[in-house]
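Computed from the coordinates by the stated procedures, all read-outs in this text should not be read as laboratory data. Quantities reported herein were computed from a predicted structural model and do not represent experimental measurements. Cβ atoms are built from the backbone, for glycine too; each structure is taken alone.
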Structure P
Amino acid sequence: MEFDPTAPARPEPAAEARPFRVGVDLGGTKTEVVALTRDGTELVRRRVATPSDYDAIVLTVRDLVASVDAELGRCDVVGLGTPGSLRPATGRMQNANTTALNGRPLDLDLAHALGRPVLLENDANCFALSEATDGAARGASSVFGVILGTGVGGGLVLGGHLVRGPNALAGEWGHNPLPWSTAWERPGPACYCGKRGCIETWLSGSGLTREMLLRSGHDLAAHEVATLAGRGDPDAQAALDLYIDRLARALATVINVVDPEVIVLGGGLSNLEVLYREVPRRWSHWAFVAGGPSAPREGALVTRLVRARWGDSSGVRGAARLVAP
């Protein structure tokens, strides 16, 4: 199957406005669709595995949306959250860790396959929009959404509106170098983006796995490391403690630049309860707090660190909210 990247979307004649929005979250391992009422109630939600082939990805999204059409009626526009973003200068995907997407006009190909317009947005932006709208950061004037999972993403919402930037790069904190790195942390692990030592390489699930492997020789998933740390395993405790310190350093730079009212964590590693206690205690040491290193640090920052209300469905809910009510 091949798509003509120059072909325009071919929407069917407009139907009566539907009282719901449809969003799709195209993840590295799963693709999910949701239909939300205007007040955020879920009408349909289902997920399938994400294929690795580009054409198969397009067909997977098409079939998920068709299943919603069959159950609820046809929607006129679909919101899509995806790793990476559309480069404004070319209209093609960039920076996706699902590398089959890069260089492709994904929104046009999906619009062609679906027969209607597709509003495409970075998945971390969708996550941040969801949590700022009716999630854990509802009512906050400034929200930075963080995904800690297979990758490390970020999205910024100010006054209820996504901040994208002229290069569609706003919020991409995961591809800055780890701040205040020590000599033995440099140059850092290789990143898929072509650089070394990106925050993503340290704070993704594989970053915690790698730290445990270096210390103990055991190749364990991130949640297994956390479980062992809770049982008092010294290597797991040391690996998790260093992860917490790196996260505090990285988020302190976000606070220095953006100074958000709320930082919301999502992704698999957001389930670690210790993060919400320890990271805010430590980030004041690294942020630009008046008084310098000798100033009292406890309670020095009022930024709140919270867990996502909608868990791993925040991204797909945010994708649906890309569609106007």
Structure Q
Amino acid sequence: MSVIDSFRADRGGDDIVLALLDNMIWPILAITIIGTLVLVPQTFNNVRSVELLLHSSVGLGFLVLAESVCLISGHFDLSIGSIAGFSAMFTALALSPSNWALFSSPALGVLTILAVAMLIGAANGIMISKLGINPFLQTLAFLIIFEGAKIALSSLPVSDLPEGYTTIGSTPEIAVGALLATFLIVAFVMKNTPFGQAIYALGSEEESARAVGINTDRMIIAVYCLSGLFSGAAGLMLTGYTTTVSPETASGMVFPAFAASVIGGISLFGGRGKVSGALGGVLLLGLVQSALNLSGIGVAQIQAVNGIILLIAIVLYNTRSNIRSRILTAEASQ
């Protein structure tokens, strides 16, 4: 008898297995923490080490949140990294006294980076919902466009930014607190409000969602606006973390964001997954990245490990989906 079959031996076995599948990230994270304590114990040397681990994960965390909302809605966004990088570069140049010097207010800088990113997200949503463009093609096009636009704006790092603007991302307590608060708010909205339930309905079956009165076009635009907003927040946090914006800011971060979302239990086909699980995925990737950096492994090897993590995420997702399908099929036949 297999483990799954033994669980199913009692009446509530199926529910237990499904709950384990939905929350797989937490035992995986616990095992990873134990492995890190054994193999790379300096990762948890002191409070400062843990603080640095969490702080370095904030930018990725906001990108994971952006991707997770899109995935739950049955869509995805390949352009989150380029949106974060472009909006960060645009705002840095506008704030920099040695570049455009359009304004110097840190508060206006925050509003600008979020507004620019949100407008790009809205453009994604409009192109997908109103013109019927495939989300993969649309967001891939924006990835390429805004990666190029970021470099076109400036091929050199911009560093002379107002302290008030970079403080949000450079102060660990503020940055980590902002990330956790945002995850909590989004989790509450997704679970307890009509708006959040409409996103799940959209991801489960768009035609059915439309049939029960949900304006699916409006929802798609709203989802991509949120994706853009969270991408802009990621750009803000990455700017503060390094206190500079370079042409490499947020480049290549879309795939780790996908991996964290999928490992965290977000469905690639929409309609299922919890934002809290995506947060677990952020913590897992942040832990692995910190451990690799401290172990002295080279940049090329770290990139290979990141690819392996993405592959593992895909395998876990496939395995989880197969087990879920077997259980639901068996229940339907009874």
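Brief remarks on what is shown
- Here mean projected area of the Cα convex hull in nm², for residues 144-207 alone was derived from just one of the structures P, Q, and that gives 5.0; the source is P.
- Distance in nm of label points 7 Å out along Cα→Cβ at positions 136 and 224 derived as 2.6 - corresponding label from P, Q: P
- Among candidates P, Q, the computation of FRET efficiency 1/(1 + (r/R0)^6) of positions 32 and 112 (r between Cβ atoms, R0 = 35 Å, to 0.05) that gave 0.95 used structure P.
- Test item: relative contact order in percent (Cα under 8 Å, 6 or more apart) calculated as 31, pick one of P, Q: Q
- A value of 3, 15, 20, 20, 15, 11, 8, 4, 2, 0 for P(r) over Cα pairs in 5 Å bins from 0, in percent, for residues 168-239 alone, calculated from one of P, Q, originates in structure Q.
- A value of -10500 for helix-only ellipticity at 222 nm (-39500 (n - 2.57) for each DSSP H run of 4 or more, over all residues; to 500), calculated from one of P, Q, originates in structure P.
- Which entry (P, Q) yields the derived value 1.04 for Rg/Rh (Cα atoms, Kirkwood Rh), for residues 120-231 alone: P
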